[in-house]
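In structure tokens below, several structures.
No lab work stands behind these numbers, since they all come straight from the coordinates. Note that the coordinates shown come from a computational prediction; the quantities given were computed from them, not determined experimentally. Cβ atoms are built from the backbone, for glycine too; each structure is taken alone.
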Structure P
């Protein structure tokens, strides 16, 4: 049900604002000075299962509607394939290995000396609130630092909106940073009758299924198509909750001064590479995530950026720079692209680690993605595989061992060594 990855615009021809498409100079100063900021993480949502990324099922009408007024990054790559390390990078701008949180199922806290996004916003005078699904984004992992309120009691968006909306109303008259997160699309997939019906499922089918794809299973089950529809229904359910939140922003007249980023930590695999999981592998279906950035007034007709960007580590600096907040956060910023100056990232890195043999894991795994090639290395096995992402975007054909793509080995290994946790 997915169409191949389509590059919609050449990076150097992307029009990002009226100023970028006319003889007028690009905007100076903050793009949205002192605006509110909302970060929405739709856990486990892969980009190619949203309508705005070309999916043919109606999984995401509310997200798609916002995307039509936003900058949509086509090739945003997460820095990890599971929740804790990806969100660690998303909220700190630091690669997971440096944070020391890549190893599944270990439950290590984020280092206390790493500055967090909420701390920077609070230092800039913002009210800060987080309403999350807990689990691997619970406050005891260090995610609560800098938040005035950090709720992690509700797994799904509908639970968290019950707390987020009153907080939003209470802080609408001062700048705020709000982090909203939900596990709706994380197994066990959850949806209601309306969501199932929209995805072509019987509306009276079970609300939750825990045994769709036993981890470690290597061949697709007979009902794989049904499993994917359940996943899509869970995205649809999450999208409806995001729609409720966006409606609340409109009622409170906050859309005109609120920056919104909708993204995800990782996706899920449905046997594209012989697996049904996300923790253990770094294939495109797992690490290509949505990155939809709404900045009031910047792109009223929407815009798309096809060039490769790092998703997780770009979040803190990009959001802070958009509103003009002073900060010293690590990571990278995508603000130049927003100003009509397209950026080129020659390499984006991702990493994960699971106990070799546990859940079919292959130990430590690292990957380098470039505009042309991708190299994945299983460090404990001493093996690797490379793909030409221009001609094979879904990474189905491993390149022969003598291919030029393997020349990235030294670059990847040097980066991996440099990203070892600080002593």
Structure Q
């Protein structure tokens, strides 16, 4: 028998799968029972005095419950029925081996981007005065006030965890285009391109890259914030670039990771995911050691700096942590594809982990982004916002692309 036929799942694959599927299943519970976590963990001031407030039915089914359950049953039943059918296996293999030329892929990417730009162009507000185009969010009013008071492109002082590099980019957008929303729009275009390049790189499949790119593009969450200045995608773009450059131009990896933190402090939580990606990548041992040491140094520096910030308080609250898991069900409710196929994707990535080491990395990235929401609410007094799930949209799309590729890296 060939080695590929007798190869078994590694211990790392099993550990990654068990960890990820645990986070996924917990995140899907509020999709089925929206009130379960809030009724179990949420306590009001009246509860402290023994006064019972109005209670919701914790086991009342959510709007997507039936769709989620039925779709997952169908997917897993189909897989169980056909997984050992030789003819189906051959058809799947022939499909995943199908490739398109670099020229054709480039033409398709350009066509997709032209279509996207033509549809979203009007949302940028070209030709309008700075005060004539804005956003409906309260965050935008505060951000616009901050940007208006910036005398220079560079911040006069850095005394907090504000997204200073994001402010710099928005100020540059104002100076060059007299519009705050142009560079955020360019960032969204860049995110689509890097999603394609990243998926293509870890799968050796241009079709997988195109599929991932299209999945991100059709996402309601992406299209809601693609031209937003208040919730610009800079941080997601820079973080994805930091992962891409691990296997492409590794010295740039720490640079873009730091830029992602300076654009959104949330990516500081992503450092363990990056370290796993580094150690699990198909790169030299020397590169792994150097990058791991650099990331550990970034973590140490970050912790040291955080201790000097008196306005940043971290305090663990277990009830808020569990309530944080409800964010996925609520914030992603309009992106039905990502909700109902999250569990099948998790299982599918585990299955192909025998042949593609990067499937474990994507599983960790999925679990990490899902876990970031409860960590934010459990450690801080911040609330979860929809745009923070943009990395999940990207990593989900990359994972789907991997299922339609035939690369073998072990």
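A value of -7000 was computed for helix-only ellipticity at 222 nm (-39500 (n - 2.57) for each DSSP H run of 4 or more, over all residues; to 500); which of P, Q is the source structure? Each step should come with its number before you reach the end.
Values: P: -7000; Q: -20500.
Answer for the origin of the read-out: P.
As an exercise: Rg and Dmax of the Cα atoms in Å, calculated from one structure in P, Q, equals 22.3, 70. Which structure is it?
Structure Q accounts for this read-out.
For FRET efficiency 1/(1 + (r/R0)^6) of positions 38 and 238 (r between Cβ atoms, R0 = 30 Å, to 0.05), the calculated result is 0.30, so let me know which of P, Q that is. List each step's numbers first, then the result.
On the way: P: 1.00; Q: 0.30.
Computed on structure Q.
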